[in-house]
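Where a number appears in this text, it was derived from the coordinates with a stated rule and is not lab data. If you're wondering where the values come from, they're calculated on a predicted model, not measured in any experiment. Cβ atoms are built from the backbone, for glycine too; each structure is taken alone.
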Structure 1
Amino acid sequence: MLLAASLVLHMLESTLPLPLPFVRLGLANIITVYAIIAMGVGDAMILTVLRVGVSSLLVGTFLGPSFAMALSGGVAATLAMWVFFRLAAPPFGVVGVSLVGALFHNLAQLGVVAILFTGPGPAARFVPAAILMAAAAGLGTGLVALFALRRIDRGGFAGG
């Protein structure tokens, strides 16, 4: 069910106009945040890999450069969010976890761009923009995830 929800959010997002090339909101991250908190890193990672794989098959990018970028970003974000959730979530909460995920997602994607296309110098010039975009996207998806978690899970972790 979570895979279907994340695919719907991912495909819905692909219909939205992009503010810049390759910049996305990361709506499927809402489901990943929930999976990390409710089910743990193993299930969240499986969900991430399946979402990236299935969505890339649906749009025809499987095993191409955008697949590599999406997979690296998703895996890095999922691992970073899990670590942050385990170590620092109580003071920072769901929104902090989402912000960390967005940051690591963008940085991993820039790493892939550096490896596949530009080398480290040109890719590094995009780091400030990647941080700003991560802050905006992470904040937005984190707030939605917090709202959803509070509605879904009245008794578990859904703190600010």
Structure 2
Amino acid sequence: MELETKRLIINHFDKSDIEVWAAIESDPKVREFVDNKALTFKEAKAYVLENIESYRINGYGRYAVREKSNNNLVGMCGFLNDAFGLDLGYRYSRNTWGRGIGTEAAKAVVEYGLNELGLLSIVGGVLPENIASEKILIKLGFIFEEETYFMGRLFKKYILTS
């Protein structure tokens, strides 16, 4: 799988991404709206390997997002099965924030999921204070469904159906 947008290449994580992914995930601000806990190298490595396995088992996972200009890994965007259903998730290095990268990647990944993978429903969960992430879901046509608790925190659940 490889998607291309104006500025990005989106494809499978590879073992060679582990070091850069670990650097991205070691930033507590990047993880603020996940669990507010920076990942260790070992945890980041496990995350990449879990996604590589998910591609094989499920046909999807969280994908590596790279800048087209230099092929640098800057984040991830993709799908994961969780308690709410098939979740769209994304996270990016802080130096990409405010540039529209999140929306650009998520739009391509959602279109891929609906059109190529044949997904019927995608959910997105955000903490109420994560306004930037919520804006991405709304721009992509996700509809607010409910406020609920997930991992002990209040989340706003959005859904997109084909």
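Structure values in brief
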item	result
Relative contact order in percent (Cα under 8 Å, 6 or more apart) - highest-scoring structure of 1, 2	1
Given 14.6, 40 for Rg and Dmax of the Cα atoms in Å, calculated: source structure among 1, 2	2
Entry that produces 0.85 once FRET efficiency 1/(1 + (r/R0)^6) of positions 79 and 95 (r between Cβ atoms, R0 = 25 Å, to 0.05) is calculated, selected from 1, 2	1
Cα Rg over 2.2 N^0.38 Å, for residues 71-142 alone - structure with the largest value, from 1, 2	1
Entry that produces -9500 once helix-only ellipticity at 222 nm (-39500 (n - 2.57) for each DSSP H run of 4 or more, over all residues; to 500) is calculated, selected from 1, 2	2
